Structures are given as structure tokens and as C-alpha cells.
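Quick heads-up: structures coming right below.
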Structure P
Amino acid sequence: MTWPGCVSELRVRTTGDGSFSLFSDRFGEGFHSAAGALSEARNIFVGPAQLERFAPGTTLVVLDVCVGTGSNTAALLEACTDRGLMLLWRGLELEPPPLRLALSDPGFCTQWRPEILDPLRQVEARGCWTSPLGEGQLLWGDARGQLPSLIGELAGQVDLVLMDAFSPRRCPELWTLEFLGGLAALLKPSGRLLTYCCAAAVRAALRQLGLELAAICGCQQRWSGGTVASPGPLLAVDLGVDLSDPDALPAEVNNWLRPLSPMEREHLATHAAVPYRDPTGQAPAALILDEREWRQRELQLAGQLEPTSAWRRRWGLG
């Protein structure tokens, strides 16, 4: 995840599955789920990519947004290596300390085979990598400023976007309609944007951009473990399918992806679904949050969109 500030603001944490992670005092948020950084990388950013879609020998074009400790890229490299796939990789990250801390931690390094660690070590040392697994380059700095050059290079060519910024309330700059629109412009028709985020504002923005949505299967039937978005179809069934009998769903839905639940679809018709906006690509977080709250109040006064509190009561969310 992206991280502005000094290294003293980062604290090492061991997550529930025993894997390495960091906590940002500045953002008041961990880099990964407390349940496990390694399991999150594999279950949110690798499994739902459904790499079995690609024939051995294929080179996947991948963008890792907010590289952070490098866990998501390492998990993807591991899975691609096992399937005979290679990467043309680009990464976005504000500053080096998160990756540097990860690579200096023995626990993190023992999670990965040497050939998986090698690209990360090259990135940390010189900002790019080349190996039998492919080649890549990390673009340091504000991701908003780096995105236009990526669009110029890779528009319509990207197979996978791994979107792992801090949560929208903590880092709204990277969840705006404009920034997500830039990521959408990179995707192939069959490309996928994968994220842990299931916020209504983000899903509504992705839908407004013309992307199809699916939920990443989580531990609850009504709520999901994240979101997948694509310009093309994601599921072999209508997104309005009845989820009351999960065992009856096709295997490709049951394993990794499923339609948005009725609760999730209704969430997109509430005030929570008002997107974050940053037309200049330079607005500070506070301004983006304040402007969104102003638009939410305007819509409430106009009687448009359901209050999120009413949706929560209807679904027994407290």
C-alpha cells in the first residue's frame, strides 16, 4: 500500500496466518487484513484472477497499485511460475521503506522461494527487475502523477490490476472516479481489476465507468471478501442470480467469484455509493472527503438515493 512519511511511522506486525505485515501509524491502518497478509494476497489478488484462463507460456501484463511490502506481487509471481506464465510488470508506490522493511525481515523472506524474492530485491535496489520470470519497473511517487504515462504505454493491454491502496476513508485520492477511470483505461476487454475493497462508493464508480462487477467469495453469503471489475463478462450467470442456494451455483462462481448479493446491490442505491471525485488529480484527501460529504448532503436534501442508515436497518447491520 502507498505510504507517505518516515519509517518511524511503520510498525512490523505478524498477521493471523503468521505472515509479515506492517501497520501505519499515520493512517491508523494495517497494510493487510489482520487474518493474514499471505492469505489475503492469495485469496484476493491471485485466486480470483483465475490464472487457469491463460495458456502456459503467456506473458501477463500486470499493474500493482501500491506495492507496499511486495506481498501481492510475490504471490502472483509464485502462482505464475507454477503455471508456466511470465509477467510484464509495472508497480506504483510512493516511497521505498515498506518494501525495504519487508526484505530485511527474515520471516518475510522465508515465505518465498529465492527466485520469487529476486525481482523484489532488484526493485528495492534499482527500481526495475529482469529474470526468467519476466521483467518489471516500479514507478515511485504519487500514483496519480504516474498513471498518465502508464496509460500512454499500456492502454487496453493490461490483464490484471492489483488495487491495494489504504481504505477509501484513509486514502481517498486513489479511489476517486478519475483515478479508477485511469485504471479502467488500462484493462484489456478480458482484463480484471482486483481489490479487497467492497465500499459502495468504489463499486458505484467502477460501474459508472462501464465495468462489470463480481464479488470475491468471502466467509459470509451476503457480504464479500472484495471486488473484481472487468470491461467484459466475469460470470457465467446473470449477476441477479438467487444466492439462496450457493451449492447450486456454477463452480467458477462458487470457487472464487459470485454475483453481488441483494444486500450489496441495494447498497449501490444509497448515499454511501456517492463516488469520490478529484478532477484535477491533485486534491488533498481532506478536500476530496469534504466535497463528497457536501454532495451527499445535497442528494439527501433533494430526496435522491436512500439513506445508508435505512439500508443498514433493513439488513440488520446495526
Structure Q
Amino acid sequence: MRIIVDGFGGDNAPLEVLKGCIDAVNGLGVEITVVGDEKKIRVCAEEAGLDITKLSLAHADGVMEICYEPNKILKEYSDTSMAVGLKMLASGEGDAFVSAGSTGALVVGATFIVKRIGGIKRLALATLLPTLKGNTLLLDCGANADCRPEMLAQFGVMGSAYMTSFMSVEKPRVALANIGAEPSKGRELELESYKYLEAAPIDFIGNIEGRDIPLGAADVVVADGFTGNLILKTIEGMGKFFSTNLKEMFRGGFGGKLGAVLLMGKIKEFKKKTDYTEHGGAPLLGAKKPVIKAHGSSNAKAFYNAIRQAKICVENDLVGGINAGVEKLKAQPNQA
């Protein structure tokens, strides 16, 4: 299996990218091609004392910066490490692609270079959230601010397939993010999406309110990208809020420090649950081949786990699972 990695995507590239790739080759048994300026990669590796002989390198002159207009990846910046990597994926030179670069550019590139699975209206950015019962997949998290009901039904199918493939959830519970549990709640989008999701070939359990998401009330939560991004950023903010307050409590005198010592194991366990590096990235669901968006500030551990995530998606035929679900969905009335 060959994984293509954007060597210059993210804040810590290319050093942390190379470290993560080396660990992945040694630990996961995959072949990796790092895309980017070959001279800079070799200089970086030499200065850091890294052995990159097990990695393949594919040269690309430029870097798709965050500030660039996403659509320009198709023409003006088609020679960047992200664009070249996506072209390699599309042409069959790899089985999956990982990048910590611009989310917008990755969505555009995956859509128009790698292409969508037949019948998929839009790609969706999915993120695993820690909950009291394990993990919940939230999608879309920002790729599509405006959505139609049939798109949300497809998100439900794609999210269900991902949780089965990557998290080994046999029958994922899929819910629609809304302001109330009743089918009559929400805007026109939610009202119509509810009907589409009911008819979809998934275990749809109805609406879910924001407060129930961290409690693990569903395995997959579906939303338009605007709503999903608000949910994601709010949960991230609350995580930092609790973490900061917890630190202040444990710094408060002898009692606080003693409590920290006694609870150190539980604290580490809690931090691991909320650590994005454990999962590595967010899958961009709906593309013809697996595309993983790693966090912009990813370190070597995060890149390793993003590659691991890509490997599992390929091994478990995530794309095939999504395709099968979409075919069933198209057979339902008003779902085509």
C-alpha cells in the first residue's frame, strides 16, 4: 500500500511530516511518497539527522499557502505539493493522500482532481469528537456552508460507512443536529432532511440537540457545514475552558498539588481522549480515494496517526462502503 503525503502542508512542515512518515513506514508497513521541494526535504532531513532512505520523494516546486484562494490550486498553484500529490492519487500512483495544508484548497482539489464518488453531491469534512461513550463522528464540519436535504442524507450514509470501517461500529446510530428532538423542529433544511434521512439505508435515530452530542447519544451527527463548524469550535473551546480551569485548581496550594498527584493517571487518560494527534486528521468523505486532512499544527505523532487512518480506510474499502450506501440511497424515492 502506498500513501502519498503532502510534505509542505501544515505549520511544522517538512520536519514533523518527515518524522511521522519515517515512523509510519517502520511501524505500519506502508510505502510512503512525500511530495515537495526535494532539495529542501533532503536538507531538512540532513540537518535533523533523519534517515529518509525508506521514503520515496516526488518533486513539487511550490506550496499551497493558507492565504491563497482555494480555487487557484487548479491552475495558478497546480505545481504545489498539495496539487501534485492529489494528481498522483488520481492517476493511481498511490492509494490515499494526507495533507495538513489549506482545508479549502484540499476540498477543491479533491473534488476536481481526485473527483467524487458517482452520485455524491458534495464532499464532507468529518471530525471524530470524544464523548462519554467513545467517539462521535460530526459531518459536515465546514466544507459546505449551504446544503440541501439530499446532501445531508448522503452525509449520513458516508458517516455511517466511515464509523463501520474505521471505528468498527457494527450499526452506527445516525442523528440530525437540531434545536429539538421532535421531527417538527428546525428550519426547512432540517424538516426536509429528516424525511430524507428516515428513508436512507442507515440507522437514523432522529434529531439530536447540541448538549447530547458530548454524551454520546449518537455515533454519527449530521449537519450543514455552517452548523457543524459552530458545534466543532464550541466543543473545542469548552475543552480548553475546562482544561485551563483544571490546571488552575491543581496549582492552588498543597491540596491542589496533592490532588494532581493522586489523579495524574486519570488526567492523562482524559487528555488522551481530547488529543487530536491520537486520530491524526479528518477524512474528506465522498472522494473516489481516501483523502485525510491533518490538523494544521500536526506534529510527528499526528502525521503518523493520519497515515494510519488512511491505511485503515484503504484496507477496509471505505470508498466501496460509501459507494454501496449511495447506490441504496439512490434507489429510495426522492433521493436521487
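Figures for the structure shown
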read-out: Parent structure of the calculated result 0.00, given that FRET efficiency 1/(1 + (r/R0)^6) of positions 48 and 200 (r between Cβ atoms, R0 = 25 Å, to 0.05) is the read-out and P, Q the choices; value: Q
read-out: Parent structure of the calculated result 22, given that relative contact order in percent (Cα under 8 Å, 6 or more apart) is the read-out and P, Q the choices; value: Q
read-out: Origin of the value -9500, where helix-only ellipticity at 222 nm (-39500 (n - 2.57) for each DSSP H run of 4 or more, over all residues; to 500) was derived from one of P, Q; value: P
read-out: Value 18.3, calculated as mean projected area of the Cα convex hull in nm², assigned to which of P, Q; value: Q
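Taken together, the values in this text are just the output of simple stated rules run on the coordinates, not laboratory data. None of the values given here were measured: they were computed from a predicted structure. Cβ atoms are built from the backbone, for glycine too; each structure is taken alone.
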